[in-house]
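The next part holds the structures, each set out as structure tokens.
Derivation of every value follows stated rules applied to the coordinates shown; laboratory data play no part. Note that the structure is a prediction, hence the values are computed from the model and not measured. Cβ atoms are built from the backbone, for glycine too; each structure is taken alone.
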Structure P
Amino acid sequence: MADTFRDIGTIQDWHGHIYYDPESTRAAAEAVRNAIADAFPEVTLGRWHDAPVGPHTVAMYQIAFPVDQFPRFVPWLALNRHGLAVLVHPNTGRQRADHMVHAMWLGAILPLKPEVLPE
């Protein structure tokens, strides 16, 4: 399969998942979220999930952002995540592969539950 390459045009948009502990790092997550809202009006901030949801094993909130914001937003997030773990993944319509194969981590790599994601 090394000779098979996917077209980046299959990326519809991107998601970032900001992970936090509701008791000890929520304030940091809130600071990052507020800074994102101020600096990146083109991103969509998802709801707070103070308990694990879906494939995520830790509390988190999601950020959806368009493809054209990747070169500006992801470097900013790398420098301003306040020590929080962040998962960044493309959305290509293949949820399991997007989260488990094509994803990038900023900070700690946290476990996910791939079995809850469709192939």
Structure Q
Amino acid sequence: MIHPIHPQINTVFVHVTDLEHSVEWYGQLLGIKTDTSFIEKPVYTFSLANHTSLTLGAGPAGNEPKSFQPIPCPLFNIHTNDIHKSYSFVEDREIQIAQSITEYEDFSFFNIYDPDGHIVMICSG
């Protein structure tokens, strides 16, 4: 029998309060050009590598902004080949850093806050 659930992540869904601002923020972080005139509420999806995408969701159009409490640990990580260059990149853009670089023998990481207080890990290895 073929298993009905596939071992792949198609999208990471992130709740946001201001879709346009979050699209611009994540676009800058990921180096993906965005045109906010193409945003169709309530969601915006960035196509990433392989099968994975990042979907930002702000709730049904015309309603009050979503209300949620960010969890106190990273939602996901974004890969980098150069942890120090990535750290300088976020510092130069005045992105709030949640945790500075931690280095191990085989990988390194640091954490940042997105505009809604979600923690995103930048990770090598």
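Relative contact order in percent (Cα under 8 Å, 6 or more apart) was computed and gave 32; which structure, P, Q, did it come from?
P
P, Q: which one has mean count of other Cβ atoms within 10 Å over residues 12-19, as calculated, at 20.4?
P
One of P, Q was used to compute distance in nm of label points 7 Å out along Cα→Cβ at positions 60 and 76, and the result was 2.6. Which label is that?
Only structure Q yields this read-out.
The value 25 for percent of Cα pairs over 26 Å apart was derived from one model only; which of P, Q is it?
Attributed to the structure labelled Q.
One of P, Q was used to compute helix-only ellipticity at 222 nm (-39500 (n - 2.57) for each DSSP H run of 4 or more, over all residues; to 500), and the answer was -7500. Which one was it?
It was calculated from structure P.
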